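Just below sit the structures, each encoded as structure tokens.
What follows draws every value from the coordinates through simple rules; no lab data is involved. Keep in mind it's a predicted model, so treat the numbers as computed, not measured. Cβ atoms are built from the backbone, for glycine too; each structure is taken alone.
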Structure P
């Protein structure tokens, strides 16, 4: 059994003041694999104080110094790639397919910010005045249990590029992954206090970060419900916030798309990261007159998906991260049946032979009405809703009929047509004919999918405050 009993404050691993123990469970078999000692309010205050002191010097650092720090962080993280892969499989249940791909590009978060810094102008002239963009201050970074390492790394890269210091509260469910990341960041050799980690509960560590007046900004990735609470609480001290929240992404298959190519890709996309992904396209919008053909292809694809042990290279869908998350997904499958959707494949219960873990069958509902809760609410599990539409205008209206607006996807043989439809969709990122990623392109949500943008220049500027000097 593994034990995580240190937090990382002011350049050192220290024993937390907190005494509460949190059990770490392997979701593939629900066996205990470790324990983490949770940080408390005092630990969080100590980390904030260290970051505040370090900010005095680091905020005055040069661009070349920050590039050097980002390069060191990239090198340190890439050295631990296999450790990240192994730990994500064991602790999170991430599939070998997903975690190897995810960790292969960890260094890109730092590369992208280095590229931005090489040309970014921190001072600009307007008429006879000078506008200087300066770091916002100490940043509280709060990340979820899915894609934990990437989320932390992308936020840290932007904060360091801006000249901010950080206090990171990763999910307590990701403590083993966090341990590897803390060790990597320490090995990078940055000056003390720039990066601090305090693993603890949101109600304790998170609350202190959100309410402490010495924290100038919160960067949060997680649920919309928690994001709303953060926004309300942060207003008391006028903290800047970047909130990357939930999603219920539409995938529009236009009537000229090659169904034999588009539908299998849509099913695999909906189940990315075992469908525990905020950008997963879990609403599949298809032409009404092609519903039968779509159903046949989608069913055959899902039946060939491998739900299994995450360490197996052929596994497409691993376990849900916890019993609680498994139960949540099961409740939505039951709800879909009660709402009158047609169960195409999958359904309630666990796949045969996988009863010990939190495994969910690859499930597809068809003939789904977009007003149904399974089409409106984020499930965060392998449950795909196929929604028929009549016309292109109808598809756009259905796609936008959602409280969310994080991502969207469009398939069409006509690129210009797809771009036009993309321009009509209320989403922060729209992919055409596939699943693309670019760490220099802004990422974030419309509506209840969040506030602000991450990645690239837009992400850097979220950590900067403009100051006008009238000369």
Structure Q
């Protein structure tokens, strides 16, 4: 009897607990609904299952909005000075073995590793029409010390298109001169050495002043695919004009003269031969050093014609230039008059079809050739044989965009009256002999 009473009490307790649990579960289910959903369930507009699904979608939407808000806050938390800020680097690691020319054929041999240049670049977009650019040039001087100097430091403005003149950019400060940046975007091997007119000692690639450039017409469609080059891709060509100190970024200005420089490039057949361009570059001013004999600053002029053809597999260029004096004002005769010089250069680059298991080398393997001829004294005011002939041949592999491994052979034959260095005045019966070298270069770019 007592046992039955205990069992009955236990059964009643379990039953009471189950009833309470059901009421609690019902209350829990009811409480999990939004008040509006409760009303809709009560009126029979939606079922409980539909209410659960709606509640689930609402929570997912709430979580998505929360994450989007968090991402927005994360972006907005970036310091203003770091927004639209880019860092880049370009350097040339060089190993060369060869022989320098010297007076009367007494050349000196060398075998050395070197860093030919190290460029550190910073770009900052300030707004839609204003940006800033800085390039440090790291190099080694004649004593072996590593020096840092400014190569570029300018404000860049982007005004609106002006009719047929489009993609206009202006640089104020230490900026690009109109020629070398253009040529170096056609001939990709600046890491091997300077372009023809710079190697001849006429000028370098940057100067203090103000310049404006742009395209003729709209941008050429699919320029990179059709020509292999997306730079200076005006449909009908491009242009660049500027006013500068004239001394270049290596030197301090010694006179108050300003040099006017300009380039005009025409793309005559954009549909039939999009890679064909004809260019003229002109410069007019005075040299940066006063001649001791005359007490005057010598004349300084450049006239350069350039024909180029670009294709994804072929680059072919030819140029002719004549110059009066140079930027330093050092190319003068005994009376202080500037010397006329003359030169021409051809360049050829081929990407032959190369097929490997992965086809990785195709359009990355290059063979190239270049020839320069320069007469330092065109009118023979000082000497008759102040010339040199430069031959360069080699191959290059583009490992990844802008990163090259290059090997070449360079040979230079000097006339008997050429000075010891490319910037020296002619020297009668100097007989410097020839220069030659085998060169290995790795160009690192990011």
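A few notes on this one:
- Kirkwood radius over Cα pairs in Å - structure with the largest value, from P, Q: Q
- Computing distance in nm of label points 7 Å out along Cα→Cβ at positions 105 and 193 across structures P, Q gives 2.2 for structure Q.
- Highest-scoring label, criterion being distance in nm of label points 7 Å out along Cα→Cβ at positions 129 and 265, among P, Q: P
- Comparing distance in nm of label points 7 Å out along Cα→Cβ at positions 65 and 97 across structures P, Q, the highest figure is found for Q.
- When distance in nm of label points 7 Å out along Cα→Cβ at positions 289 and 417 is computed for each of P, Q, the one that comes out at 2.1 is Q.
- At a computed 2.9 (distance in nm of label points 7 Å out along Cα→Cβ at positions 297 and 353), which of P, Q: P
- helix-only ellipticity at 222 nm (-39500 (n - 2.57) for each DSSP H run of 4 or more, over all residues; to 500) from the coordinates reads -6000; which among P, Q: Q
- Looking across P, Q, the calculation of distance in nm of label points 7 Å out along Cα→Cβ at positions 89 and 137 that yields 2.0 traces back to Q.
- For mean projected area of the Cα convex hull in nm², for residues 273-360 alone computed as 6.6, the structure of P, Q it came from: P
- For relative contact order in percent (Cα under 8 Å, 6 or more apart) computed as 11, the structure of P, Q it came from: Q
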